[in-house]
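Read-outs: derived from the displayed coordinates by stated rules, not from any lab. Please read all numbers here as calculations on a predicted model, not as lab measurements. Cβ atoms are built from the backbone, for glycine too; each structure is taken alone.
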Structure I
Amino acid sequence: MRKTDHPQRAYWLKTLHQWHWISSAVCLLGMLLFSVTGITLNHAAQIESRPAVTARELQLPPELKALVTPDVLPSSPRAPLPARLADWIQTQIAVDVRGRDAEWSDEELYISLPRPGGDAWLRIDRESGAAEYERTDRGWISYLNDLHKGRHTGVAWSWFIDLFAVACLVFCLTGLFILKLHAANRPTTWPIVGLGLVIPLLLTLLFIH
């Protein structure tokens with residue numbers, strides 16, 4: 001190696017190490033979460049879960065029942081509840097349905113309320129004004145698993161997953177270049193890297209059908 005190469009190599013090592021530790025710090029908690037939930041998802045059948053179901057029954061007062069009677073025609077078969085009714089529901093059962101599309105049929109209104117780690121729904125009979133609400137909670141393991149899958153987690157969590165994935169790419173690529181710079185003095189570097197590629201490839205070819 002020429003003498004002029006040493007400053008350049010030192011510069012790249014310093015830069016790569018800096019990006020490597022910064023990206024590892026940014027995605028540390030996310031990597032721990034996704035690693036643990038990778039195990040729980042892989043063994044979902046062996047992890048027992050007893051869903052907790054909460055049910056409520058309500059009766060709309062006459063002034064709100066008048067907003068959803070069969071003769072009231074929504075703008076489309078999927079439209080939000082009237083604001084006054086949505087506010088009343090939030091007051092009664094602490095569920096925010098404002099802005100959520102409801103399925104309007106001739107007999108009822110139905111709102112699906114999926115969320116990480118569980119599900120919920122609200123049904124309102126348009127004729128009688130009777131309302132039913134049911135919430136299913138499958139526990140914190142299911143909640144974390146749904147975070148891993150991005151299931152019903154909203155836009156903010158979706159953005160987090162994308163940014164986390166970018167940070168992981170930076171972490172892996174800078175690690176790879178650091179390995180390249182040190183490989184000359186560590187002859188086992190590339191065989192170990194190759195092993196990390198060959199093992200999943202063989203498992204895919206031999207055991208996944």
Structure II
Amino acid sequence: MISSLRGRVIHLEPDSAVVDVHGVGYAVAVTAQYARQVHLGDEVFVHTAMIVREDAMLLFGFEDRSELDVFGHLLSVSGVGPKSALGVLSSLTVDQIATAVADEDDAPFRRVSGIGPKTAKLIVVQLAGKLTAPTRTAAGAPIPQGLGAQVSAALMALGWNERVALETAENVLADAPAGASVPALLKLALAQLGPARAERSGV
């Protein structure tokens with residue numbers, strides 16, 4: 001079982017990458033977001049799920065463990081195969097998936113290509129209680145987890161209000177290169193916000 005890969009990207013497609021590990025190229029299906037973040041020649045580390053079939057052995061790669069875990073949960077849903085599960089993770093973040101399940105809202109899943117109304121409902125029903133929805137702010141907005149939480153917390157500590165901090169953290173994470181550190185993300189966030197104090201107060 002191949003559970004992770006560390007190597008250099010030698011080929012990229014909109015939904016896949018070839019990672020060279022000590023001279024062996026592994027074809028890995030990835031989310032659309034991840035394919036946009038990485039570049040040829042990048043050194044990457046991906047968590048992988050290996051799907052073995054009679055006619056093929058497939059690898060699905062994810063930037064962090066939470067995506068891999070959600071991928072596994074999605075595969076447990078009746079009617080959801082690996083490509084459909086990857087499609088869900090290409091369209092929705094881990095937090096958005098967990099929030100939709102917690103809210104019993106199948107609409108986000110119905111908007112995913114290849115997921116019909118019946119399957120969308122099954123995702124909500126069969127994953128109930130299996131995913132941890134993000135903590136919400138006083139205004140009811142989900143607080144981003146992991147790197148996003150650290151970036152937004154740092155921005156709030158510097159004086160920006162919660163709404164601006166959360167939105168900026170989300171925007172920066174969407175465009176950030178793979179493996180970016182918190183200090184690097186914070187620098188990008190500050191560059192995006194600019195020095196105006198008016199932005200900090202949200203006016």
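One of I, II was used to compute mean count of other Cβ atoms within 10 Å over residues 63-70, and the result was 18.6. Which label is that?
Label of the originating structure: II.
Work out the source of 31, 24, 12 here, i.e. which of I, II gives that when semi-axes √(5λ) of the Cα gyration tensor in Å is computed.
II
Kindly point out which one of I, II the value 24 was derived from, the read-out being relative contact order in percent (Cα under 8 Å, 6 or more apart).
I
Of structures I, II, which gives -13000 when helix-only ellipticity at 222 nm (-39500 (n - 2.57) for each DSSP H run of 4 or more, over all residues; to 500) is computed from the coordinates? Could you put the intermediate results ahead of the total?
Values: I: -18000; II: -13000.
Computed on structure II.
Given a computed value of 4.2 for distance in nm of label points 7 Å out along Cα→Cβ at positions 47 and 87, which structure among I, II does it belong to?
Of the options listed, only I reproduces it.
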